[in-house]
Structure P
């Protein structure tokens, strides 16, 4: 049986060129990686499971707690309001604190790639542990929590002008981002 492709020759050539350009850009050392929830999915709960944990924690405080889980950002704000800061951040810490396995070989490989920085919205420290293996020194992460999108933008732009800055893991807490949205 002959395998059929759903792409035209032009689309395949265009894709090959885009892939070549992407590889060259990463190799240049000017690219910044955005690592999402799937990056640490084998070690920590998926978003849906974490949302359920937040909901259950809110129900322990208020049996009548009800909030729509479809808008995760709004839902998290309502849970935080119900739990209070201490309990809310304890829930995040208890869920995403390092376990027996702090990272996987995939994370080390990812950190060896020549990205200028790695940004993530994840709460876990998987990438920090992997970067420490790669650089052989503890990594200083940056956390942007409750800050405006302008400060994040300024920081990311500053990477263009500071060639001597060591690779960092930059956590962007979009659940508590203030400003005009992201």
Structure Q
């Protein structure tokens, strides 16, 4: 969880957050974390994928290996986390979050997230949830894309995400 520290660094600058990348022990301020991720992990597509606002991005998830995909916006530095977990009643639940303080005044993001199949697509528009740290994914109770078993052939599947500011994709 991020820690609050008094500072004059502006909105959210005084909240310390741990780096979400595997095997990294860095903890720093919200904006410092964005700089750290870009500088220290330099677009390691295995762990951190660059994205551009309002540009669809196709990516793969493999639940047998990794349940989290991390993205960083190329200019602003926003860190977005996509997590998938097998549901208790079958299927897979997918959530989208942004690592950011819960400070009022910081921008909100929305996204369109989709499960792609050869002949069909399952798509949901939603607001991106704000979180301060990445935890082991657990079955969500709200704001998630549910992918039914019949759309999954195994633990590996392709998805598409498109992230934008405010409510742009929330009502797709």
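Odds and ends about this structure:
- Test item: Cα extents along the principal axes in Å, for residues 97-136 alone calculated as 27, 21, 16, pick one of P, Q: P
- For 27, 17, 15 (semi-axes √(5λ) of the Cα gyration tensor in Å, calculated) the corresponding structure among P, Q: Q
- Source structure of the calculated read-out (FRET efficiency 1/(1 + (r/R0)^6) of positions 57 and 105 (r between Cβ atoms, R0 = 30 Å, to 0.05), 0.65) within P, Q: Q.
- semi-axes √(5λ) of the Cα gyration tensor in Å, for residues 65-160 alone derived as 29, 19, 12 - corresponding label from P, Q: P
- Value -15000, calculated as helix-only ellipticity at 222 nm (-39500 (n - 2.57) for each DSSP H run of 4 or more, over all residues; to 500), assigned to which of P, Q: P
Any read-out appearing in this document is the output of simple, stated calculations on the displayed coordinates, not a laboratory observation. Note that the structure is a prediction, hence the values are computed from the model and not measured. Cβ atoms are built from the backbone, for glycine too; each structure is taken alone.
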